[in-house]
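These are the structures, in structure tokens.
Computed from the coordinates by the stated procedures, all read-outs in this text should not be read as laboratory data. Computed from a predicted structure; not experimentally measured. Cβ atoms are built from the backbone, for glycine too; each structure is taken alone.
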Structure P
Amino acid sequence: MTSSLAHILIVLVIGIAFIVLLTTRFRIHAFFALILACFVVGLGVQLSVPEVISSVKEGFGGIMKSLGIIIVLGTTLGVILEHTGSTAVMANYILSKVPPRFSALAMGVTGFIVGLPIFCDSGYIVLSGLNKSLAKRTGVPIVTMSVSLAAGLYSVHCLIPPHPGATAAAGLIGVEFGRLILIGALIAIPAMLVGYLWASYAGRKYVHEEDSAIHEEIDQSFRPSALNAFLPIIVPIALIAIKSFLLIETDATNLNGWQKVLSALGDPVMALAIGVLLAFNCGRGWNSERISKLLHDAVEKAGGILVIIGAGGAFGAVLQATKLGDHFDSSFPLASLGILFPFLLTSILKTSLGSSTVAIITAASIIQPLLPALGLDNENGKLLCVLAMGAGSMMISHANDAYFWVISKFSEIDMKTMLRVYTVASILMGLTVMGCVYVLSLFLAA
């Protein structure tokens, strides 16, 4: 292949614009948009059709091998926790520990914790009834309560596995899950707080209005205890973290008996499987029909995510076949941009595409072959890269983002108010996370 850097970049821009056009203007599913973009880019840089097809297959299969089971189990865990009412139990427990004037902060913390295993839109839908009820009892504007809750859910959704964007980016870039979860969770905290502070400031001028909407409640006679509700979240995270610490201290080949057991249990697949089993303990009256329906729903929900992630892996494989990294390394001083480049690229994609998941997967596909040129081709550099992409995937959330409309419709907030409060919050959260990533890079480089 003799394509120049300028030629490759033009084709790449066309490919990204093609994805944006298909997903936003024509409402084509992201899977088909990404697969078609593979051929647009591949053929545009003079790869043959067999070469493009081979790259698509290898990329799709490779990402499924590393992430497929994790995504299915993570989705299953979230579905069961929703069904058993565990999310509402966790929320009520947290809210019982804080005074009314801190109710918005409590909803932010609730969103942060509940959002660890559950997608932000699902978590918001489940908690929206509780959110509106609390707003009525405390007199806090619904805008403040809603954006605080949304910020808590959003902060972990963009940064931490098993959420599909962060999970796929970690798989594509090559970042160890346990380390990403630990550091990502720490960085997500200031993002959540910034979202809450902006919601409190910007939302104070919006008077609270009575809500006449009726929200569907989970009809269930049994609710789990707070401990049982939290365990399916805490245990998997703890197991993954323990494995991460073990591998930091000791090489995998030198682990003793108990360490090997803990390391095996800390594998994300095993940890999430344990979380799923613990989640079943949050309900009663299980029968084959009920379990079958839940698992069927979970797999169906995961399927839509998996095909997008697989297509993102395919797109990344085609980009790798273009030798884009080699061209950049020899023609452009990408090392001077470092972690800023992943952040800016993901921000542009998020603003254009609307989906944080698609934005970070697409960005990871583009950036993976550029890691050496960016000076990020090492363990710490890859971690910083994924975190920077997570920051970029937060901004800017606006009318082309499905989560934007989930918040608006379930809390009955008009679009103008959403743009003034929630959209600005998403920008501040992304900048806050990027600032934290920059500070972290200084410590890791020391």
Structure Q
Amino acid sequence: MKKWFALMLALVMVFALCACGPKNPSAGPASNPGTETTPGGENPGGENPGGENPGGETAKGSVYWLNFKPEADDILQQVAEMYTAKTGVPVQITTAASGTYEETLRAEMDKPNPPTMFVIGTAPAVKTWGDYALDLTGTAIANELNSDAYNLYDANGKLVSIGYSYECYGIIVNQDLLEQAGYKVADINNFATLKTAAEDIHARAAELGFDAFTSNDMDDSSSWRYTGHMINLEYYYEEQAAGTKWSDTPASLTGAYMDNYRNLYDLCVNNSTVARGDLATGGHDAQAEFKDGKAVFYVQGSWEYAAIIDSVPSATMIPYYCGVEGEENAGLNCGSENCWAINSKASAENQQATMDFMVWLVTDPEASELVTNGVGGFGAMPYKSAAASTNGFLALSAEMTADGKYVMDWATNFQPNSSEYRAVLVSALNQYNANPSDANWETVVTAAIQGWATQYQATNG
């Protein structure tokens, strides 16, 4: 009797499972009359923006993201696997080598299966790639934003690309080592005080067991810190002197603050773990030097926070002090060139798959936590449902702003033909490092100022 009862119970359970299971694996979710999913990502009646397939429908479309941030590659490969496992949608992420994004994008766009998701992060890039970008106005990803501050529009008001992270950069400081050398961060509030501390630490490096600055390599993995970031101080202060924030790339620059750029650049390369004459070929690991306590100062940005804070718990950040009047009130360089675009030439299915992936990335708790706060992550994402940032450098920047410090906006985003422009500037800096004469500095000035006008003309005719 017991065996018969057990057999009947088992049969009942089997029938129940069959009744609850998918009736037609290819049928997909129940229909939703009046709801249409468009290539732009609109899904007003949908409850499944992350792309899940609860009804078992075969996944449609695929995502190919050409990533701009090399430091984020490991994390992005993880989230790609997570999304594919969750939805069945293939996600390919290719990361361009540092300093080569524009060339890589050109090459990939010419292939039979170009990126469906790529970066248009500057005003000049909007002019170059705007025709390849889907208008994101009113789309599902745009509706998730909590700020419009990092979005880029073309001359006709089309939303070409949409910010996915914002960051800050300056000079990271190991406060423990600084205090061992007899200084405090509070003592450094302009170029003169930074110079005094850095030169003294460098002079006593053998005695102290650490130097002032980490290495300042000029290879592609590092040169952007000086030709894409530090050079911003020249642009920013020139922009401010003109009394208006740039809304488009100016045709020419005056170079009025190139001497200030020289001040800070020379301080870094003359008081470093690596002699300036050995910087051209690269091969040094500035991050490791900082984490291992070999230097007090590290020219970098907020994206380094997760990677270094466990090794250097006292790490903080100071502005680019360079000798400009009133710089005691300077804050950090804050902004973004990390803006997603969706390929307007991609198929409707791939556009929709890409839109769904974007929305999932900024709304899924696990995924957004990983890309926001993981090692190499974005630091902060301007989306309503994204994980809150735990980045101490971004918090510090907000405190500086609240205290009345001025924010140095990313005027470097207006560099015309940035890859070509920076390559010429790197060459000039290498020549200057080999022989830091006034004549060779004039070569740097020419590369930065005349080079800007040359590349502007090449871009705009």
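Assign the value 2.7, calculated as distance in nm of label points 7 Å out along Cα→Cβ at positions 70 and 390, to the correct structure from P, Q. Don't skip to the answer; put the middle values down first.
Working: P: 1.2; Q: 2.7.
The read-out comes from structure Q.
So mean projected area of the Cα convex hull in nm², computed for just one structure, reads 22.5; which one of P, Q is that? It traces back to P. Which of P, Q yields 2.7 for distance in nm of label points 7 Å out along Cα→Cβ at positions 238 and 318, as computed? This value belongs to structure Q.
For the set P, Q, ranking by mean count of other Cβ atoms within 10 Å over residues 110-117 places P highest. Given that Rg/Rh (Cα atoms, Kirkwood Rh), for residues 78-125 alone, derived from a single structure, equals 1.04, which label among P, Q identifies that structure? Among P, Q, the structure yielding 1.04 for Rg/Rh (Cα atoms, Kirkwood Rh), for residues 78-125 alone is Q. Computing helix-only ellipticity at 222 nm (-39500 (n - 2.57) for each DSSP H run of 4 or more, over all residues; to 500) across structures P, Q gives -24000 for structure P.
Compare distance in nm of label points 7 Å out along Cα→Cβ at positions 406 and 430 across structures P, Q and report the one with the greatest value. If you can, show how the numbers build up before the last one.
Working: P: 1.8; Q: 3.6.
Comparing P, Q by distance in nm of label points 7 Å out along Cα→Cβ at positions 406 and 430, the maximum is at Q.
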